[in-house]
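Have a look at these structures, which come just after this line.
Just so it is clear, none of the values below were taken in a lab; they were calculated from the coordinates. Computed from a prediction, not measured in an experiment: that's the story for all the values here. Cβ atoms are built from the backbone, for glycine too; each structure is taken alone.
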Structure P
Amino acid sequence: MDNNLKNKTLPFLLTAFVVLLDQTVKGIIVTKWPKEGTFIKDVFDNEFLILYHVRNKAIAFSIGENIPGQFRLVLFIIVPILVLIFLTWYYFKTTDFTRLQRWAIAGIIGGGIGNIIDRIARKDGVVDFISVKFYGLFGMQRWPTFNCADASVVVCCIILLLTMIIPVRRNQE
């Protein structure tokens with residue numbers, strides 16, 4: 001395998017790790033606390049981080065919750081799959097990404113796949129379980145409940161955006 005192809009495929013270990021971690025933890029949540037709305041644990045005994053089993057049939061922040069079924073299929077499954085296919089295609093086509101950007105994109109793809117699996121395989125919606133206290137910022141006492149896939153997408157998007165705003169010398173790859 002040539003070095004360029006190796007550098008491009010190696011970050012997909014992160015993709016696989018994110019999907020595996022996300023689906024494993026969601027499986028544990030669904031098995032141990034099958035009832036939606038089940039309080040699981042106050043991790044730090046101060047309500048900062050609690051585990052709470054909820055389902056999301058929409059996308060981030062429950063946007064699109066009232067969209068009819070056939071449109072939901074297109075908007076929440078087919079469009080994200082097409083976006084991930086395009087992102088993967090572009091990832092391999094271009095040489096413009098730095099090493100860190102490739103890892104960030106791989107994390108975004110892994111998170112996207114994790115949530116798409118839920119949308120296809122779990123009729124009750126995407127399993128969310130991480131609830132963080134938000135101390136009234138933006139009028140919210142708690143951040144909307146999320147999961148490992150969501151966290152991977154958000155953190156990796158932030159990393160990707162920062163690396164696009166703050167240029168890194170190419171020889172640091």
Structure Q
Amino acid sequence: MKVVTSLLAIAVALALQTTLASLVIRGTAALDLVLIVVVYLALISGPVTGLLLGSAAGLVQDALSSGVIGIGGLAKTVVGFMAGLLGTQFIVTAPLSRFVVFLLATVLHASVFMGLYTLLGLRQFDDPWASVLTQAVGNGFLGVVGAQVVELLPGLRDRRKARRMTRH
């Protein structure tokens with residue numbers, strides 16, 4: 001069940017990301033919804049899950065984009081593994097610590113992604129760090145809010161069910 005839910009979450013993020021692809025700031029997407037989902041799932045599930053989900057999500061995202069297939073997949077694989085490793089080594093449940101993880105994950109993803117493109121001589125990036133930092137802050141904020149909402153939903157459903165039972 002967890003596998004199906006994780007894959008569904010990534011599919012929804014991919015659909016939203018491709019639909020909202022027009023939101024671009026200086027050539028960089030304003031938010032990377034797929035990265036946010038991969039990092040969150042890696043934090044709660046561990047490094048192996050983060051690695052596998054990052055690889056799958058990155059490769060599908062590469063296939064849907066016009067870039068080289070594999071570079072985004074490798075970047076999300078590294079980020080998923082590292083986020084999962086952080087989630088197993090440290091308690092990353094407070095909003096501030098999660099914000100820092102999402103922020104660092106975005107910077108790491110951009111570094112690997114742009115580094116590979118530059119290393120292979122496929123593309124040059126002219127001072128991308130302002131847009132990367134903007135994306136990192138946006139991903140951090142949305143990641144924290146999204147995590148809080150996802151973690152509140154089961155409790156909300158249980159509380160609503162309990163209220164109905166006490167009325168009858």
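Quick one: relative contact order in percent (Cα under 8 Å, 6 or more apart) came out at 29 when computed from one of P, Q, so which one is it?
This value belongs to structure P.
Work out the source of 2, 9, 16, 22, 20, 13, 8, 4, 3, 2, 1, 1, 0, 0 here, i.e. which of P, Q gives that when P(r) over Cα pairs in 5 Å bins from 0, in percent is computed.
This figure was derived from Q.
Taking distance in nm of label points 7 Å out along Cα→Cβ at positions 11 and 139 as the quantity of interest, name the structure among P, Q where it is greatest.
P
Of the structures labelled P, Q, one was used to calculate helix-only ellipticity at 222 nm (-39500 (n - 2.57) for each DSSP H run of 4 or more, over all residues; to 500), giving -17000. Name it.
P
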